[in-house]
1. On distance in nm of label points 7 Å out along Cα→Cβ at positions 40 and 360, which of the structures labelled I, II, III is highest?
2. Among the shown structures I, II, III, from which was the value 10 of relative contact order in percent (Cα under 8 Å, 6 or more apart) calculated?
3. If we compute distance in nm of label points 7 Å out along Cα→Cβ at positions 152 and 504 for structures I, II, III, which one ends up with the highest value?
4. Given a value of 2.8 for distance in nm of label points 7 Å out along Cα→Cβ at positions 264 and 512, calculated from one of I, II, III, which structure does it belong to?
Structure I
Amino acid sequence: MAPNGKSRRGGGRAARKALRAASTGNEAVRAGFQGGHYKPLRTAEMQAVHNAALTILARTGLSDHTPELLDLVLPKGAEINAHGRLCFPRALMEDLLSGVANEFYVWARGEREGKDDIHCTAQNVYFSNSGTAVTTYEAETQSYRPSTLRDIYDFTRLVDQLENIHMLGDTVLATDVTDDYSHDMNMIYAMLAGSQKPACLTFRDRAHIPDAIHLFDLASGGEGKFLQKPSVIFGGCPVVSPLRFGKENLEILIDTAKLGLTVDLAVPPQSGATAPATLAGTLAQAVAETLACVAIVNLISPGCPVNFAAWPFITDLRTGSFTGGSGEQALISAAAVQMGNFYNLPTSVGCGMTDAKLPDAQYGLEKAMTYALAAHAGANRLCEFGGMLGSLMGCSFEAMVIDDELGGMLARTLRGIEVSDETLAVDVIHDCAIDPGHFLGNAHTLGYMSTEFVYPELMDRERTDTWEREGKTDLMTRAHKKSETILSSHFPNYFGAFDAQVRDEYPIILDATSMKHRAG
């Protein structure tokens, strides 16, 4: 002991490792910290984008509308212009925007209810999976293969154990299930069996929605349970840029709005290809296309929650290909979020869409940049969050656990620095500076150790000689070990007692026995 009775540093490296192992790495963070501090657009610039978007909606409008849509919106103030396009007059838009819902909940199920509910309002930030990638990355062969239904279950049960990924999504496509109805029902089954976290997904046909809701009921505990506390939001891409409707996803938007459920959507115009080459022009078009969806929802069901999901994408004009990891992508995504906040609407944005083909230096740079700007702009949901690679073409189990760890670090930056007499620690500084000359072992230090800092599991913070002595492992190796540990031991089926009924009523492909073992 020191002469003043205060403990000096002790325990050595083994004790420090034990302390780190005892920490969950999440005590310093939680879901839903507020962003909104990063604002790439000035107030006058937001107003200019708003004015441009309303002009586009009033003058240019959208094509490929359906008779059903016209029957719903023309009697309520929408118009057909001389070009036969559906337009939304400025006065109508201003009136609709004054009455939009500015929040929605997506509830967790079972034991996660309450703890993992998502409340999209203001600038609360959550990390959400989505993407529907068509391939899965295999670390052992460093190659991609077509993704499968089993991959959906495996990615979902992995996320079930990753506390910094807050929302499930149909991360990959079940390319081995070709029938549309069977695909949708099996995708839902694999996701809801694998986790009780809130979820977002889409359908291939509006006709599947009633059966899907019955399946949601069974996952929620019985008939009628889902609509009491919806644990899933669904939508798609109802607009095909530039300024055309996509029939199938438009129909899902219409039916969702009629049910009064949260309408999730994504509107992804691509600069220089399906939108102007300028960032401002792409942003104005993305806002206009997204506001068209907001208008339709509110004309069908006033005040129905709808997600402002302007997802402008960037084109590498040298090749014409989409680039998800560029600085321009990070910038325009944050600006799109800022426009959603301008309208006081719940927001989502695609980010973390690295162009890298494996978790390497390019991957880390692009993900950190696009995540950070979108989060600090205040997006309610950072979508495409976990594991996406190759410009959304592939997904990786290893990348998923790396992104989870990045999510904890990012959440800590959103939490910010709490300033109070206790945290300023003037008396602690005085005592420790006099003796023993450091803060290790001090009660103040120990008291804040687990609540002030995030302790990543995968990031290497050891000395170089320790790293060499312990095998010179890289991040990908450590991530592979963690993902395999989870996937070899965690085999949930949260349908529980309802699983037999589900299998009796639906064409479920995943075998109940094989779901209890690692595939392959």
Structure II
Amino acid sequence: MATSSRTEYQIAMLWMEGPLSFLEQLCIASFRDAGHHVRLYTYGTVTGIPEGIEVASADEILPRTKFIDHERTGSPAPMADKFRYNMLAQCDRTIWADTDAYCIRTFETNNGHFHGWESETHINNGVLGLPQDSEALAALVDFTSDPFSIPVWYGEKYAAELEAARDKGTPLHPGQMPWGVWGPHALTHFLHKTGEVQHSFAQHMLYPFTFKQRRMMLKPGLDTSPYIRPNSYSVHFYGRRMRKRLVEKENGLPHPDSLIGRLLAKHGIDPREAPLPAPAQPQADTPKTHLPMVKTISTDGVNLSDLAEKYGSDKGPAKHRYTELYNMLFHPYRDQPIRFLEMGLFIGGPEHGISADRETTDLPSVRMWLEFFSQAQIHGLDVSDFSWFEHPRFSFTRCDMDRRENIRDAFKDAPPFDIIIDDASHASHHQQFALLELFPKLKPGGLYIIEDLRWQPQTYERAGITKTADLFQSYLHHGSFRHSDPALAAEFDALRPEISGAFLHQVRYLKEKRDQVLVIHKR
């Protein structure tokens, strides 16, 4: 009888303490049912553990001291990242899996590497196998051994800020840094540095549903074949966000014909017997020992240009320099509960010959506004889809501005705004349609701003239409609006009693340059 030469790997997981919900039970049971031995590490009492699972003390790997939680989310992710690296360094023939990773088929590897791309830029560590002699693993263990290690993968400026804070005696720990600093970001950096990135799987093998596609797993009747392929190993449920979605939008239970619903039935798990906790509910009452609270770098004295550079917004000093103006105009609003609208959220799209259905990956200016305006409700509009971005103070509307009625319909029931910025396609008629429709939606004393007045995309720009900059130059010189379309000129003239003032600023504020940004103040 022939025997297999395949090395069998056990699966290691971590649940700090407290009850397991049906989502974690499903993931743990999936590895057991695929034939793996599963070891669940815990720091305290855990209930609801599926049958046949080995339970081990997490203190054997990493003693329960100096816990670091991510301050924005409250997640123990930094500590869990450190735990998995130390566990892999100490345990042979072991692959780590998060408790929100579902096993499709037995994990196999001939060289100890078992990791994969989650996106075009990052390798996730939600499922992770590294051989014990891996240079990347050694580097990860070493880097996370110092709670104040400085990540170089966010660029020289951010590293310099961290070094300055450290030299002042107020260093930042990973719970105060960007999400994933010890997780996917560190793993991706060190795998590239050592060349071990060559072993990383294609995205569909470990993360067939991206973070933005996670809601598809709750869609009844979903055909999974475009996502899960014959050589896929696992599915990542993005547990914290998935649990929140289930509680807030699905009454705590997935639809029986959704992917998750079907998998629960397959493994014989009744979700009603292990309900999800409320999103903010702690998992246990046992107190944790934390690092002393370290003050983050204060933003009280940080201006908007610094934030633009931090998040990579082209509004900052590296390109347009709009933030120099905005920092002066917006400073009184910083701690006020204002409503803020930005149209156009990320460079690219039809104005650059790119499909409106492009995959979007970041929201630099929105992240900047959310940090700058501590109490504001930020609303975004774009022709592409940014609904994947979730923040309690952010909302999104998808809209094609090429039809004026689309703009009108998108905001017909919207409360008034304090500040509106148009950084969308920059087509003249788009700018003017939006202004005519939305200026009435601006509060008295509010600001309406149009960026990039002198760049119009050939894909959209209509021949013969008056440029927005010229339209407002005519208003400033003659006290009335002059437009190639008399009907539009009359509509703009009707707005004059509501305009307190209008200012045109040149490119990079150089007088010899052409007009580039318009600021309108409403009476």
Structure III
Amino acid sequence: MSRPNILVIQADQLTAKVLPMYGGPPLVTPHMERLAERGVTFLNAYCNNPVCAPSRAAMLTGRLSSAVGCYDNAADFPSSTLTLAHYLRHAGYRTCLSGKMHFAGAEQLHGFEERVTTDIYPSDFGWTADWSRTRQPYSPSRMSLRSVVEAGLCERNLQIDYDEEVAYRAEQWLFDQARDSDDRPFLLWASFTHPHNPFVTTRPYWDLYDPDRIPLPTVPFVPIAERDPWSQRYAYTIRADEHEISEAQLRTARHAYFAMTSYFDAQVGRLLGVLDRIRATDNTFVFVISDHGEMLGERGSWFKFQPFEWSVRVPMIVAGPGLARGRTEARGVSLMDLLPTFNDLVSDGDPVAPVDPLDGASLAAMLHGSDGTRGDDVMMEFLGEGVYAPACILRKDGFKYVHCRHDPPMLFDLRSDPDERVNLAGRPAHAALESALHGEVLRRWNYDTLEQQILASQQRRLFAQAALLQGRWSAWDYQPPEDAARRYVRGAVDPNTTATKARKRLPFVAERAPDHPRDPEAHLPAAPSPGPGSATVPGRS
């Protein structure tokens, strides 16, 4: 068998907590469920930073976002920072990105050979966090609960526009690579924006759910004044005090989110269907993931930006050649594990040595049924708006410890308290564990240095953005190349219309010799002689 392909299908803001294979409500997600039945579901998969750009930076590099300087949603990282696309391209793979990746800065490929859509979010420094603004909550992206109070039905919206293009371009790329002469294996990353807020959807997906059976949050509303300090600041950052969310609005928003998840599942089905049609299913590893979760009204909170399970837990469902069917893995894993995992899956036993030290660990052995050497250990962090110092989160052996210099620590036993209702920090019975986890955090993060690096980065980027807004603005947003002279039938590059169309047929039909070769002159009619009084056409006799 030739080297395997990899197809990654990524959601945006999809929490694992709502999916049936993770013990969630009975959502209509048949394609993800069938994928889980023929592969491996990681029950405790996490993002490494619960916000878009830093999460994706950690995911692509196999390193903490703090290690690559991607602190918030407007932090660029240099072209020399290696991603999994670089590693696979070095190994001889075609690499293509369709959809969102939220790269900030002028570099918009980061190792991908092709990118077939633009991004949906800004590439500039406009969403830079600013920890110097402490007198009132600062939210550069201006998030609010309008996404909740205005939830419901639509005929079309910006996210549907985008995701329809992402799906179409990914489908077309799969068909194109199956028809051309480039026989390299591929990595295709299809990154959608559903079910990210705002919570709106179309009637066909809305009608999949009975509005009277939409479950309310497991952890009910907690008044802002009674929340932990981080959650209080975050609530004011997204202006949660502007709206009182009624139970009806809560159910409507959750209803729409469920429907949007079903829409994402339909896109998973579209791409899996193309794999079948190009006969690539048996030789392709498929990964379904999300960049972070969604609080979805739990505790009265929404969106992400927080250390709780609804915000940081993500789906990770993997199917492909040689994997056990329907297996689950309960150890903690993270998106940083993808780069070393891909490196192992494509290496044929001889993976490329990492150029930079990686924070992630390969899941290849676990995917193939062996125990592997990976422990139950996940590092997470949050370095953007809503905190004023680095927040470092360590999940180890079923416990989660949260450290932020300005806030009291939090410690949860996820096995006995999966909803994180009881903060064990400060309790004498857990003093030794708390001390050990605190020591681990300080050992793994150079905390004081990191804080100073973040503050300096914020001020540089804020200054740069202010400067670049003066005079003529030059955008960094990616413009997909489109060469019309190379599409469809073009005489300059291939005047043989029949042959050009034949090459685009899938399955390909080889040209065969005609049954009765003929003399090209044999059937040409004789030119008529001009009759009496006929006009002579210029240039012809």
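Rule-based calculations on the coordinates, nothing more; no lab input. Only a predicted model underlies this, so the values are computations on that prediction, with no experimental measurement involved. Cβ atoms are built from the backbone, for glycine too; each structure is taken alone.
1. II
2. Here the read-out was taken from II.
3. By distance in nm of label points 7 Å out along Cα→Cβ at positions 152 and 504, the leading structure of I, II, III is II.
4. On the way: I: 2.8; II: 6.9; III: 4.9.
So the calculation was done on I.
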